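Next up: the structures, one after another.
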Structure I
Amino acid sequence: MLAPSASASVSQGVVYGAGWGAQVQDDFGDEGPLDSSSHRHSYATALWQTILAADGFYTGAIDCDYGSGTTAATKAWQSAYGSVSDAGHLDADGSAGPLTMGTADQWLEDQGNNRDVVYVGANYNVTFRRVNGNYQVYDNGAWHNATYSTSSC
């Protein structure tokens, strides 16, 4: 049985999680959408680009911009991982909404220090921080909250 969701949403303004241990694998199912018209320039987009890169689908710069490269990588990710979604499939629509983000969170691992959460990617692992529930992504030498608002990435 899955733990209850983190009960976050884009209305909170930041990618959010609650609980530790296996509960981190239910942190993203209420996040998004991220796409070329919703939260296009944001640190939440940088977090998603980082996941796509770790799985080998995105080769561009982590630039916080949900442009054509991120859209194409998201479609490829959705096609590759759609069958393991809790929904049983993902539409390869290029938008990182709750179903897509919720599928990705099954590869999150708590690092046991009440701060670091690792995404176990197909090509490499990436560490995110979670401070007071807020996910953070590393960019240009500093940690930034994965907000849905415009970034300075």
Structure II
Amino acid sequence: MDSFDALLEETLANIARNMRHLEQQVLAQNAQVPLSVSELHVLVCLGKFQHERCTMSALARALGITPSSASTAVTKLVKKGYIQRSKSKKDVRIVYVGLTPQGKHMDLCYRVCRQRMLDQINQWFTPAERPYVTSVLQKLNQYFKSDA
């Protein structure tokens, strides 16, 4: 392994670890919140559907999990009061899910923390560096999105 490979491996591992740490910080700041990081991911994903009704199948696709896994996660979050379910009036097979006020609060807490982090990262790069950094990040993302 050459030095670039070693640096890349270490950097990617550190980024993943630091992102998990950020999520754990959000949960720690809301100490009374009985949520796992995975459950926080469901809330944040559902928060992206803010003004649209979200079906269970759309949520599963957005999370990249099976519909049964999404259903299990949603059931837990309904019991905890973060998500509400409703059936379609036109087709009872269709189930819509949305955030409760408590779920919206957690989504907002996460988004505020994440925006703070993005603002701080943004300050590290000059306007001239940002297109290059963006290009590198897009290439890394493209690699991870592929079935490599």
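Taken together, the values in this text are just the output of simple stated rules run on the coordinates, not laboratory data. Model, not experiment: these values are computed from the prediction. Cβ atoms are built from the backbone, for glycine too; each structure is taken alone.
Each of I, II could give mean count of other Cβ atoms within 10 Å over residues 98-105, but the derived value 16.9 comes from II.
Computing mean count of other Cβ atoms within 10 Å over residues 82-89 gives 12.4 for which of I, II? Label of the originating structure: I. Computing Rg/Rh (Cα atoms, Kirkwood Rh) across structures I, II gives 0.92 for structure I.
Say we calculate distance in nm of label points 7 Å out along Cα→Cβ at positions 90 and 122 for every structure; which of I, II gives the highest result? Present the calculation step by step, with values, prior to reporting the outcome.
Working: I: 1.0; II: 3.9.
Largest value of distance in nm of label points 7 Å out along Cα→Cβ at positions 90 and 122: II.
When helix-only ellipticity at 222 nm (-39500 (n - 2.57) for each DSSP H run of 4 or more, over all residues; to 500) is computed for each of I, II, the one that comes out at -6500 is I.
Matching task: 20 is the computed value of relative contact order in percent (Cα under 8 Å, 6 or more apart). Pick the structure from I, II. Structure II accounts for this read-out.
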